[in-house]
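Dropping the structures in below, format is structure tokens.
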Structure I
Amino acid sequence: MLVNWDNLGISGETSFLQLFFDPHSETLLAHFYRGIGNGYGLRSLWARRVSEDAYTRISPHDEFLSFEDPVLCPSSPHVFANVMRVGKKESGFDGYEWHSIQRIDLRTRLADVVAVSGGAGINGGNEKTWISSLHGASADGGELYCTAAYQKRGEGAVSPTEYYLSRFIIGEGRLERITRLSATFL
């Protein structure tokens, strides 16, 4: 069955990825993908309350930002997304870089940044750190569980990137390692 997404308010997207339901706001959340060339693409989030007929885009529209790994908050009407930025070069695109984690209120559809690349609680000392994927939120929504990458930097630093299951404590803006994930390449 071919779905005409335009009839549901969703335009410009090419591939449906997932559907979520948030009981706190009685909202359906759709995750979509749109290719932008050379094997690169952007993911977006669209929402509609069960009483509405059409979806509206809730992830801010930016030609280089991709909203990955949507995670619903168990205790409030929010969705968290791991935001990646597509790098641009003269001949096309050049990889993805971690941009931020955003929390979107499903009632108001407003987004706020809870963690940002280069932020004090993320990067520090001799390591470059980024969040490569979100896995879940704590029961109260105050912590996010994720895979975080740590890479030594500075003069003479030659090290592989190490990945850890980590916890991001939103109120403190702090990333904390839980356990190393060996043989992980993300």
Structure II
Amino acid sequence: MLKHGILGLLNYYPMTGYEINEVFKESLSYFWVAQTSQIYRELQKLRDSGWVADELIEQEKRPDKKLFRITDEGREELRRWLKDGSSLKTNTPLLMKSFFFSELPGEDAKAFFVHIRDDAREHLAQFPKNREKLDRIESSGENREASLYWGMTLDYGIRYYEMLAEWAEECLRKLGE
């Protein structure tokens, strides 16, 4: 699915690999984890498949840069993927681990749930900054339709991390923290 995330970002406008990585960190990283090296590897695969094209931009006094853009075939693949409703069930390592925690000492399970709770709270602390960015985009009138969906995704992220923090807290209560 990383490839589709990159196609989605390039569907907005052409970007360098560095720019894709930065935009990814500011938006998609709240629900999809990818390392910089994975993004660059995926860009090469997308280029090889014909879904993105690249152009070398020569610069004076700076290293040349490669600008990527989505192709018509890439846009077609993005739309095909967006219409595919088969990805509603996902693998959730967090729940798989939780299911088998009886194999570890209780203190290890408690530490795990403390980590989940604290991590969720850290994510929640970042959302006001993202809400401000989204509000600026909406008020500027740019990307009106895109900002509608970005807002829905942001709302989901807030609810998800609120639920995760509450769930971890409840697990800790049950474990007798």
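Since every read-out is calculated from the coordinates, none of them should be taken as a lab result. Just so it is clear, the structure is predicted and the values come from calculations on it, not from any experiment. Cβ atoms are built from the backbone, for glycine too; each structure is taken alone.
One table, with the values for the structure above:
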read-out: At a computed 23 (percent of Cα pairs over 30 Å apart), which of I, II; value: I
read-out: Given 0.95 for FRET efficiency 1/(1 + (r/R0)^6) of positions 111 and 135 (r between Cβ atoms, R0 = 35 Å, to 0.05), calculated: source structure among I, II; value: I
read-out: Read-out FRET efficiency 1/(1 + (r/R0)^6) of positions 23 and 167 (r between Cβ atoms, R0 = 30 Å, to 0.05), computed value 0.75, structure in I, II; value: I
read-out: With mean count of other Cβ atoms within 10 Å over residues 7-14 derived as 16.8, matching label from I, II; value: II
read-out: Structure with the greatest value (metric relative contact order in percent (Cα under 8 Å, 6 or more apart), set I, II); value: II
read-out: For distance in nm of label points 7 Å out along Cα→Cβ at positions 55 and 95 computed as 4.5, the structure of I, II it came from; value: II
read-out: Which of I, II yields 0.70 [FRET efficiency 1/(1 + (r/R0)^6) of positions 63 and 119 (r between Cβ atoms, R0 = 41 Å, to 0.05), calculated]; value: II
read-out: Test item: helix-only ellipticity at 222 nm (-39500 (n - 2.57) for each DSSP H run of 4 or more, over all residues; to 500) calculated as -23000, pick one of I, II; value: II
